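Next up: the structures, one after another.
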Structure I
Amino acid sequence: MYTDMHGQKWYKGNLHTHTTRSDGKVSYEDAVMRYKKMGYDFLSITDHWVTSETVEEENFLLLSGCEYNIQYTESCNEIEREVIIHINGIGFDSPPQLENRPALRGQAIVDAVRDAGGIAIINHPEWSRNLVSDIANLRGLSGIEIFNTVGGSAYEWHYDYSGFHVDQLALAGLYLPAFACDDVHFYAGDEGKSFIMLRAFDLSKKSVMDAIINRHFFASQGPWLEAQMEGRFLKVNCTPVNEIRVYSSHYGGWHRKGNDLTNAEFQLSQADTYYRVEVTDKEGNRAFTSPVKIA
């Protein structure tokens with residue numbers, strides 16, 4: 001836990017974690033222990049089709065979770081296309097009523113997770129080779145993975161970054177909160193790399209879930225990042241980085257490059273409908289805001 005200069009509490013967490021209960025390489029207990037030792041405050045164990053429970057400890061929170069993955073074919077422009085959808089259910093009150101069957105589709109997963117009191121996050125759309133329409137057609141999503149560690153590190157897939165999907169959805173008016181997650185399976189360098197920093201009243205399930213739902217977090221691999229609009233000016237503050245980049249509906253976006261940049265100001269155009277910010281430090285670690293609609 002980190003307390004900022006305003007007295008606000010920030011907590012570090014990973015919402016995509018696998019164990020030997022599905023296809024991970026370490027046990028549930030070992031995974032929890034490893035994340036505690038790395039200084040995390042909260043975690044969700046999201047094994048495939050195996051639900052975990054919420055456990056509130058004095059200084060650590062386990063949020064209930066599960067990854068629901070489906071695969072099917074559909075016709076697209078007279079071509080048979082394989083569709084892969086992975087959705088994390090997080091923070092549900094009771095196990096979602098779902099059965100892994102061939103006819104199951106993404107909307108039924110989202111609906112069941114929400115009916116059970118949880119939130120649904122679409123996982124690694126770049127790795128899954130999702131069309132933007134695969135996501136835009138899902139009603140009730142609470143977020144999207146913009147970065148997924150294992151999608152790039154484990155087999156050198158280079159499918160870890162899904163910023164294209166985040167931006168295309170925002171351009172269409174769907175401003176999904178952006179999460180960075182490990183999706184750890186191998187525990188061979190794919191753990192403790194990507195996380196969210198979340199501002200909450202305390203480490204209770206209610207406070208953490210409220211903070212997620214109200215977008216009081218940013219995604220990161222290390223850098224600290226804050227951004228806010230004042231009129232048409234976007235002000236960015238961060239820990240020292242070498243690049244600050246703004247994505248928006250303006251062609252080309254905006255950026256600053258330099259050594260040890262800690263702030264920047266950008267005048268966005270009148271045509272801009274949203275913004276999101278990414279920063280990159282000298283080691284190549286990034287931080288990401290969610291896309292924000294410009295009023």
Structure II
Amino acid sequence: MVPAPSGADANPGHADWRTYDGIAETYERVSAPRTAQVAADLVAMASPPAGGRVLDVGTGTGVVAEAGQKAVGDDGVAVGVDASTGMLAVGSRVRPSLRLVAAEAIDLPFHDATFDVATAGFVLSHFTRYQTALFDMVRVLKPGGRLVASSWAGTDDEFQKTWRQLTDDVATHELVQDALDRAMPWEARFHDARLVDETLRAAGLHPVRVERREYRFRMSLEDYVASRETAASGRFVHDMLGPQDWEWFRQRAMATFRERFPDPLTDFRDVLLAMGTKPEGWTGQDSQTRR
């Protein structure tokens with residue numbers, strides 16, 4: 001889920017590169033299958049009760065929400081919320097039985113103490129104020145309810161380094177890093193297991209558990225490059241170059257990956273899975289996440 005960009009667009013007819021609306025179809029094709037196992041493990045960690053209620057914040061095309069619905073069964077309810085209507089439209093088509101809602105995480109349209117579990121898959125680093133988003137997620141949890149979140153651990157492999165070299169060549173390292181800092185201002189924080197633990201405790205959750213797990217993703221070179229194109233750096237470079245130069249860049253990227261890596265490739269990635277429980281009597285008054 002990408003929070004709506006602040007401030008007016010200098011060009012109202014030009015879509016903001018930080019949104020996911022324009023890449024939803026590609027995201028569903030190449031990234032949703034890759035994160036499905038992480039989604040299943042994230043929901044399993046929270047262990048929602050049969051017939052319970054699950055809220056997935058930053059649901060995208062609904063991968064985690066789908067895992068939540070399977071966990072609670074036909075008598076339960078899983079709801080996915082996202083700010084990107086493009087992602088939700090694809091999710092509604094691919095997973096028509098899911099309940100998907102357009103909403104901002106910092107102002108969730110649900111009453112206090114509504115859900116047994118709240119999930120956040122690879123999303124907390126995107127928020128300008130992750131504290132505010134966490135506050136609202138904890139607010140809608142029942143006492144004793146669990147909040148679970150996933151984030152990529154801070155390890156760059158050769159595939160990521162190669163992609164970064166390509167983007168740096170056309171946009172400079174400083175410009176690309178500035179774009180990443182704007183799109184995911186808290187990426188470094190949620191790479192760090194100790195800081196993830198600290199963040200959930202600061203939100204008033206107790207106890208807290210953080211696990212680091214390794215996942216293996218096997219995919220074609222074409223799909224891997226497409227997944228990089230839909231990431232923040234790819235969207236930024238696409239926006240900067242324009243259609244004609246972007247096509248040149250894509251062809252160069254594919255040629256470079258074919259030269260350096262086997263097809264298909266196997267990508268090993270470390271993921272942090274974190275869980276915190278909302279204690280009885282939580283009011284948010286002692287939390288650092290108040291608005």
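Coordinate-derived values only; no laboratory data. All of these numbers come straight from a predicted model, not from anything done at the bench. Cβ atoms are built from the backbone, for glycine too; each structure is taken alone.
Structure data summary
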{"quantity": "Among I, II, structure where mean count of other Cβ atoms within 10 Å over residues 35-42 as derived comes to 19.5", "calculated": "II"}
{"quantity": "Comparison of I, II by distance in nm of label points 7 Å out along Cα→Cβ at positions 171 and 187 - largest value held by", "calculated": "I"}
{"quantity": "If FRET efficiency 1/(1 + (r/R0)^6) of positions 75 and 227 (r between Cβ atoms, R0 = 41 Å, to 0.05) is computed and equals 0.45, the structure in I, II", "calculated": "I"}
{"quantity": "Given 1.00 for FRET efficiency 1/(1 + (r/R0)^6) of positions 243 and 275 (r between Cβ atoms, R0 = 35 Å, to 0.05), calculated: source structure among I, II", "calculated": "I"}
{"quantity": "Computed 14 for relative contact order in percent (Cα under 8 Å, 6 or more apart) - originating structure among I, II", "calculated": "I"}
{"quantity": "Answer label among I, II for the case where helix-only ellipticity at 222 nm (-39500 (n - 2.57) for each DSSP H run of 4 or more, over all residues; to 500), calculated from the coordinates, equals -4000", "calculated": "I"}
